[in-house]
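FYI, it's all coordinate maths here, none of it is from the lab. Remember, predicted model here, so these are calculated numbers, not experimental data. Cβ atoms are built from the backbone, for glycine too; each structure is taken alone.
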Structure P
Amino acid sequence: MATQFDLIIIGSGPGGYMAAAHAAQLELKTACVEKEASLGGVCLNVGCIPSKALLDSSEYYHMAKNGPLAEHGIKTGRVSLDLNSMMARKKAVVENLTGQVRQLLTRNKVAIIQGLGKLTAADEVTVSAKGKKKQTLKANAILLAAGSTPIEVPGLRFDGKQIVSSTQALAFDKVPHKLGVVGGGAIGLELGSVWNRLGSEVAVIEMLPQICVGLDSQVARTLERLLKKQGLDIRTNCKVTKAKKTKTKVTVTVKGKKGEETISFDKLLVAVGRRPLTDQLGLDTIGVKTDAKTGRIVVNADFQTNVPSVYAIGDLIAGPMLAHKAGAEGLAAVAAVAGKPAEVHYETIPGIVYTHPEAASVGISKEAAKERGIKVKTGTFPFGGVGRAVAAGNAEGFVKVMAHARSGRVVGVHIVGPHASEIIAECGLAMKMGATVKDITDTVHGHPTLAEGLQEAAHLAALAP
């Protein structure tokens, strides 16, 4: 006997759990199917949250051991690392937040069903769980929010010990003496930063000319320079051509502009991207279409697949694989299911790299504006001229604001510097509201605050010819 719902959601990551709570609040009888024991998906369990916990912990350790505390008049004695305690704190943070997700769904009367959910009909999901009888669930609508998994590279297959994904790199039981990172994107740079601060010699190998492709090129260059200053060995225009494992090492051959070089590492983190987790969803069973090149599910503006009762969001569909993008899509998809208007403003979705300093962008870059034939005015202001940043001893980087040359509307903001991830939210709101650089300039910002850097950059953009 099948259990009937208005909406079944497969996946409890940010897209899935936000959609589930919103659907229940719209009085839809909702079920959320999750294959893992813990709710929250990759983000809360082995992605965004644990990585940020380790980034914060490792930054405190670095500041105490090597950082500028003495300049602040803070004297410390011998500083040592207790990695087990650091990992225990990370685990506690994860358990706290995943527990809150369970409470959120329970409070909203969402049925939480543990097991692997698979489409068996346009209105049916079969749930399999080890040691349990299969469950058949029926629904008027089904939302796929299963997320993604790290991409494996031929010749660099994950073994979970020496060649690892981001999941294992969040849980090393000791600090590697030498850590190799294949991929100079946000994940590679963030985890490389964690272990560099804790004592690893870290080499980042990126095959493209720029780290963090998609970032404004000036921001990317500045971030690379500052990370190198911290001790990361960042090699762009380089590619791993061979890898050989022994019991304790991974030796790779790296090919760059200057020829080939052989480097040995204790651990090799492969972080070249992620792929959508579509292979266990039963898409072929009911004929859900995917893109031949990317493998992502094809949806319309309402996140509806070619099977009208089935919807998809997040990492399963086109666009950046970001938790906040998935969450926004989850809310919009549920609105569509409920017959209510909603949309996702993709042009105002920020991209963030949580290194130190942070990098954050929203809107188009100067390069993209040129490609599209959009004439822009640009204002750039350094954090070295921002009182709060100087007082904190954290004044590296800048804010760049770009405005449409005729209207003055903000079309892009790019930041590298302290708390860029927080400042960028104001920029996204400005773009969503169609604000001009004069609107930002005329908005009184508290003094002293880091956001004054944004105000100053907007002012310079407004004055630009």
Structure Q
Amino acid sequence: MAPVDSAFLVLFRVALGCLLAISMERFLAYGWVEQLLLAPSFRFKYFGFAWVEPLPPEQLTNLFRALVGLGCLVAVGFCFRVAALLLALGISYIQLIDVSTYLNHYYLAALLAWILAFSPAQRALSVDAWLAKWWARRRGIPETVDRAHVAAGWLWLLRFQIGLVYFCAGLAKLQGDWLLHGQPLRIWLGASTDLPLFGPLFTWPGVPLLISWLGFLFDTTIVFWLSWSRTRPYAYAVVLFFHSLTRLLFDIGMFPWIMSACALIFFPPDSARRWVAGLTSRLGLGKNAPGTPAKPARTEPELAESARFPTWWVRSWIALGLVYVGCQMALPFRYLVYGDSVLWHEQGMRFSWRVMVRAKGGEVSFEVRRPGETAGIFVQAKEYLTAFQENELAGQPDLILQMAHHIGRRYETEGPDPVEVYARTRVSLNGRRAAPLIDPSVDLMKVEDSLAPATWILPAPTAPPPLIRPVL
């Protein structure tokens, strides 16, 4: 596969570095570091990562400040290899502190940061590239690096990652709640009827279902329209409108901006170079290095980029990329192993790009008994959790299991005998009448968290969601 213009990777580096710096600064500005990561006395853990703990308050705050700086260094391409690696590590660590803070766009940001860290994104239009060329001229060493081109694999890897997010988000909407009942959009839009211009439209009965269908069609087809040269500019305009509207209607943080920026990856790889050339021409600035056409890729064996590395090294990178692609394709579909409704039992929900397809809420309490007792002590989760964690707890069975174990261990310290812990749950999915989520007869102290199907989770309700009309 022939090398491609490196301009796309430069644009991706600048955009992602800036967006991640802004995202980390938002955590500091809005007090989320304290609220989400430091305030909790108990934290929910990812399977296999129970050992991850938050840094002390001052150090964790300084970590976020450092990540802001690292994002800026990545954007300008200074000390890129170290800065990009530390940025990816830092973002991944923050997400592993507490499961309850999981969001799809945090996960996507971490994946993109790791791809960026391994890529040659610093090769052109970066401080590192400028320093390398300056040092080569000073030492009288001829330039042998083709900075105008990179391996096409990086372009296709990024297109795959962004395309997968859209496609899986659309596939997740291929179910009755979304396409037949307009849920959960009917619930959420009903709470936004006071918005100017759009608000009155949400009072019309058919609008939530119409928007649900438009969202489904957008997610499942937008990659095709972005990939076709004839429709690409119009498709990108739709991307900007769609993500601007979702940002207006829903509190989903940086996700719309990240997706809007990343969708540029579907334009030809030299587009950024041509855009800069056009802008500088209109501004009357004449020729400008960023906008000049890329020189043809060098074909001489002694100067070709591939000649710098042994064949086994190149093949190893290709194999690593294929493994990554395979894992990313498998994760969204692992829910098929568990059966029933993934929106209910949540097994296979995370890391699958199921964006905004379920609204769950309810209440959870725990009954603690000593062996031989027929009635025990009822414990409320709010005694151990922040309001944010308590809200996330109700609809996620693995969090309920972790909470039950934590409560059980606490009560076991008060006596010589082991305790039994039972969950009493009432959970509503997409506006349905609340139903039990966890089998109340199962002692959760005897259940270990695992990747196996959870038989202690009750089947999902089969009744369709009711028609909920907005209050005028």
Of the structures P, Q, the one that 19.6 was derived from, the read-out being mean count of other Cβ atoms within 10 Å over residues 89-96: Q
Parent structure of the calculated result 0.85, given that FRET efficiency 1/(1 + (r/R0)^6) of positions 121 and 169 (r between Cβ atoms, R0 = 35 Å, to 0.05) is the read-out and P, Q the choices: Q
Matching 12.2 (mean count of other Cβ atoms within 10 Å over residues 153-160, computed) against labels P, Q points to structure P
Looking at distance in nm of label points 7 Å out along Cα→Cβ at positions 41 and 353, point out which structure of P, Q has the largest value. Q
Candidates P, Q; Rg and Dmax of the Cα atoms in Å, for residues 129-184 alone computed = 23.3, 70; producing structure is Q
Which of P, Q leads on distance in nm of label points 7 Å out along Cα→Cβ at positions 313 and 433, largest value: Q
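For which of the structures P, Q does the calculation of helix-only ellipticity at 222 nm (-39500 (n - 2.57) for each DSSP H run of 4 or more, over all residues; to 500) return -15500? Provide the component values of the computation, followed by the final result.
Details: P: -10000; Q: -15500.
Corresponding structure: Q.
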Which of P, Q yields 69, 62, 45 for Cα extents along the principal axes in Å, as computed? P
